Structure I
Amino acid sequence: MGLIADFVVAAPEDALQYESLLERGNAVPPDRYQRAQYKNFTPLALGFLWAILRSEKWDVERHRLEDVSHTDETWLQRFPDELVNLISTCDEAAASTVTEAWAQHEEVPGNSDELRPVLVDLKHLAIQAQKRGQRLYLWVSL
């Protein structure tokens, strides 16, 4: 089954309500949330992406998402503004190189071809977050 991993654009107050909407089986309002749903992405996998986009060696302290909330089975993490900017400006020419490097980490689910649509979705969401003055989050459920 694996982890549920939703990438979500929302205002901070709405991000905290995301999980409760899912738990109650309510529809996720598209005017409050834009999202892409995947499986098995962790904050660690996104930290690797950040390091790759900065052309740096991954560092646990430097390349980490910001913890917003967590329970025993779920957690909500915010993408730092710098990472959102790097994702939003990743051009088509760099995307192949980025996904090839990203796929080299065994903690990252998928190969380069499978990661390409993830990067495309992340770029779209990052741009939307910037346009709307909102944030990009990773919501994970066991």
Structure II
Amino acid sequence: MTSVFLDADVILDFYVQREPHHQLALRLFTHLKRAKTRCYTSAVIIANIYYMLARIENGRYAPEKIRRLRNFVAIAPLNEATIDAALSSPYKDFEDSIQLHCAMQNGIEVLITRNVRDYPKAHLHVVDPGQYLSATLEKRG
């Protein structure tokens, strides 16, 4: 069974209903749940999502959405090796580098993000939500 790492942009598209990306994020989350795909994200993303939701909505909205998200995704562990690998990588965006190395060090096969070009030399499969849906639905025939 494939495991996927969800980047912050895809999660925010879903929870904040950011257009024009919300419908695709909704389809992605629905597919992942129905397919019982193992979904992960990082503690950094959880913290960032909480902060953004609290700013966009209100103080009670963020904890509720994070609880629901936690029922759907596991937190892939970050450690010193993850940070050191991110610091040593050629990526300009340190946070993206953390997410990539977190996924790789936890054996996650696919990273789903809307910012595929931010991961040009990724050592795992990096796709946007539409590419992921097309590829997985195509496999099912």
Structure III
Amino acid sequence: MLLESDVINAVCKKLEFQDYFIQQKLQPNQQGDDIIAVKAGLHPRKLIIEAKGETSSRIGSERYGKPFDSAQVRVHVAEAFYKSAQVLSRGTYEGEKILSGIALPDTNLHRNYVKYIQPVLDNLQIIVFWVDETKNVQITSPIP
């Protein structure tokens, strides 16, 4: 079972491999942008990612160690999509282009809910990061 922190850490490693500097990496109990990654260069960009886990991160919670059910996954995907749309509304920041992404566990339930909004994600250029149980990260669209 992937915790939100597992998803965040795996995506950060992938981005560092692609020459991004991780400016912010939050823990599941912290509020704000889960991941902020910056890439300098001729066309500087800031990638802001909302991450979700496969189970609760809170020890002692009712869902800890149990996979989220279909309704919970749907809400998580909807929340991540909403957060990504908010990020895109920011435009640019000090000359850096703002990019938006969603990081999710690579499960059938998550993929099922994302497929219904994939055309909109593509149209808005929201990058989707899929993290499997071995913490391998697959990116569904190229990072500009």
Item to check | Which of I, II, III yields -10500 [helix-only ellipticity at 222 nm (-39500 (n - 2.57) for each DSSP H run of 4 or more, over all residues; to 500), calculated] | outcome: III
Checklist entry - For which of the structures I, II, III does the calculation of FRET efficiency 1/(1 + (r/R0)^6) of positions 67 and 83 (r between Cβ atoms, R0 = 25 Å, to 0.05) return 0.40? => result II
Next on the checklist: Tell me which structure, out of I, II, III, gives 3.1 once distance in nm of label points 7 Å out along Cα→Cβ at positions 91 and 107 is calculated.
Outcome noted: I
Item to check | For relative contact order in percent (Cα under 8 Å, 6 or more apart) computed as 28, the structure of I, II, III it came from | outcome: II
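Every number here is computed from the coordinates shown, using simple stated rules; none is lab data. Being a predicted model, the structure only gives us computed values, none of them experimental. Cβ atoms are built from the backbone, for glycine too; each structure is taken alone.
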